[in-house]
Every structure is written in C-alpha cells, then in structure tokens.
Structure I
Amino acid sequence: MILPVVKYGHPALRQKGARIEKIAPAIRQLIEDMLETMYAAAGVGLAAQQVGQALQLTVIDVRDAKDRPSTLELNGQPADLAQFMPLVLMNPQITPVGEPAPGPEGCLSFPEIYADIVRPASVDVVGLNAKGERLEFRCGGLLARVVQHETDHLHGILFIDRMSAATKQELRPQLEELRAATRTALKQQGG
C-alpha cells in the first residue's frame, strides 16, 4: 500500500525513532509499504518518520541512479550493489571514513527543494536487515549520501539542518511556504 509521505512542518519528521527489537508482522508490512511508497515517489530512500512512524527503519534503493555512482564493500571486498538492493536498514549506526564533500540532495518531504550538502564521502554502516540479521558494510558515493540522509531522519534531523546558512536563507521563502501549507493541512485534519 502506498503511504502518504509527510511534508516539512509535520511533527513526525522531528521525532527520534525507537529501536526495532523484534521483526513483528506489522514491521514486515511497514517495510513492504515503505518500499512501494518510495518507488511510487521515484525516491532513492525513505525513512519511517516520512510516513509518520517514529522508528529506526529506512529503505533505500540507488540502482536507478546511473548518473551518481555508488560503491559498496562487504568484508573489505567490492560487492555488487544490485545484489544488495533494495536495502532495508534498521537501527543503523554510521561511522564516517571519507573526507567531507558537497553533493546535491533532495528529500521526498521537501518537494522541489534541492541543495548541496557536505557529508563524508564514505561511511561504515552497522545495522539490521529485514530479517533482523546483522548487516555490516562500507559504502561511498550516492549510497553513502543516502544512508547518511536517511539515518539523519531516524534521529529527527533534516537535510535543511545540514545546509549552509546562505543556502537556507536563499530557500527560506519556499521552506516557510511548505511548512505553512503542511500546518494548515494538519489543522484541517484535526491534527
């Protein structure tokens, strides 16, 4: 089922996600729904907060992003990215290993808003997959950027929090308009 993606101004986006301790049927269903929602929105990542759930859960798939390559290493060896996607990541912990580099980012919760964000070029990731099994990998390029962007969501951090002051100031009218529209919609829903 395609879920509504909450937009900037919705309180769920600022909630820190609870750790997932057990892969209950509701979690499996949420993973399926999040993947369907991400693909329907043509996104490369989606965090549980973006569908109104305060959980440490994100789904990622960068296979279609041919213009922005990704790297993946398992046990220190290059791995086939396509075999690893879609990636379901629960309770992720990331450790920066690459030098910080700027790169373009967008977010399904911020339609039509894009900015260059400085993030480490590669990261080590530890978490759980959809079956609750431990995952450990190093990634670079777009995948590293998406993992960091989505992990931020799981802690209530938004990509606008990582923008330079000048970029945020430049985007302020669009951000304020989006936040106001979201708050108006929430009031109309009685939220």
Structure II
Amino acid sequence: MNLRQHFREIKRQLFPRWDQHNLWRVTTRSKRKVHGHCDRDRRVIEIVIQHADPDERDRLLIHEICHAVAEGGHGKKWQDRMEKAAKRADELGRDRLAKLLREEIVGYQESWKPVDEAYGIVQEWLTCNPDLTLAQVKRSLADMHGLLVTEVGKTFRRFKKVFTEAKKDAQEARALKAAWLKEAKG
C-alpha cells in the first residue's frame, strides 16, 4: 500500500468525518527538516520520514492529521483529538498505536516552552561566535524547529530583538577580553 492509499485508510478508520470531500492530500516532499508537517493553507500533510514500523508510521500520520483537524499547535484541542484517535485505535485492537499516541500527548503536556529555549539558544550561539549573521542564526533556528526561514519571525516574535541584544553583548564581551589580554601582555 502506498502513502496515498494508506492516508485514505487512516482517514476512513480514525477520522471518518474529516475531509469527506478529499480536499487534503499527502506528500513525501517538504522544504522543512522535520519528520512530518501539516500545511493548513495548502491542505497538505507532509510525511518526510517513512517508518518501517506500522505503528510508528501511523502515529506520525495521525499526529499531522490532528493538526489539520484541531488548530493551535500541540495545545488542548490537538491533545483532545489525539486522545480521540487513541480511543479509536483501542477499538480497532491497535493497542500499541494507542499507547504511542497517548505517550505523545503526555510528552507535549510535559514539554518545555520552545520559544524561551530558542531565545536562549540564540544567545548561546552568539556568545560562542559573535560573528554569526542574522541570516545564519535564522536558518539554524528554522532547521532546528522545522520551520521555513520566513516563519522564524512569526513564530519567535522577539527573535530580531534577542539577536541584536545578544550580538551586541557578545561583541562587547569580545572587546573587553581583547583589551584585558592586551593589558596582560603589556
């Protein structure tokens, strides 16, 4: 069974009321460096990683379909829809799939705030290398979070400000270190 056929089967079994007019499609192509992605604007589910394990494969597909069904990232609506899919998997006798879906829900409930982490990473990168450019840091952050470069500013609204302040601080620290070394030698 190819991915398109499998997508239709998962929709039929776990999401029977969603996409009844087949407006959504699935693809293995993506510009993102992620396992999967739901593009609501284009009505496309991108599945980049093809798992050999059927439960892992279905977990990823269900995860992305839940983004299509329930807006808002990995919040309560998405988690509720994942739980509904887990209950349906239980009914179908797919106990391991149901367990994987529930583990994923718990993982997102217990996870950190990616925005705060991203800003800390930007500061750390610039502390280590004050010569990094805005474009370099933006590309790395996009890759790390499965975003397109154009989405970094929308997802991390304070990105430019954090970058500018961190770069200034790193350059000042480098200048102070250079002055201290010069004085120590002389």
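Laboratory data are not the source of any read-out in this text; all were calculated from the coordinates shown. These numbers were taken from a predicted model, which means no experiment stands behind them. Cβ atoms are built from the backbone, for glycine too; each structure is taken alone.
Which structure, out of I, II, was Cα extents along the principal axes in Å, for residues 60-171 alone calculated from, if the result is 59, 22, 19? The value was obtained from structure II. Taking distance in nm of label points 7 Å out along Cα→Cβ at positions 52 and 124 as the measure, the highest value among I, II is held by I. Taking 7.6 as the value of mean projected area of the Cα convex hull in nm², for residues 20-115 alone derived from one of the structures shown (I, II), identify that structure. Only one of I, II returns 7.6 for mean projected area of the Cα convex hull in nm², for residues 20-115 alone, namely I. If helix-only ellipticity at 222 nm (-39500 (n - 2.57) for each DSSP H run of 4 or more, over all residues; to 500) is computed to be -20500, which of I, II is the source? Going label by label, the one that fits is II. When you work out distance in nm of label points 7 Å out along Cα→Cβ at positions 84 and 164 for each of the structures I, II, which one comes out largest? Looking at the calculated values, the largest one is II. So Cα extents along the principal axes in Å, computed for just one structure, reads 77, 29, 29; which one of I, II is that? Of the structures listed, the value fits II. Can you spot which of I, II the value 15 was calculated from, given it is relative contact order in percent (Cα under 8 Å, 6 or more apart)? Derived from the structure labelled II.
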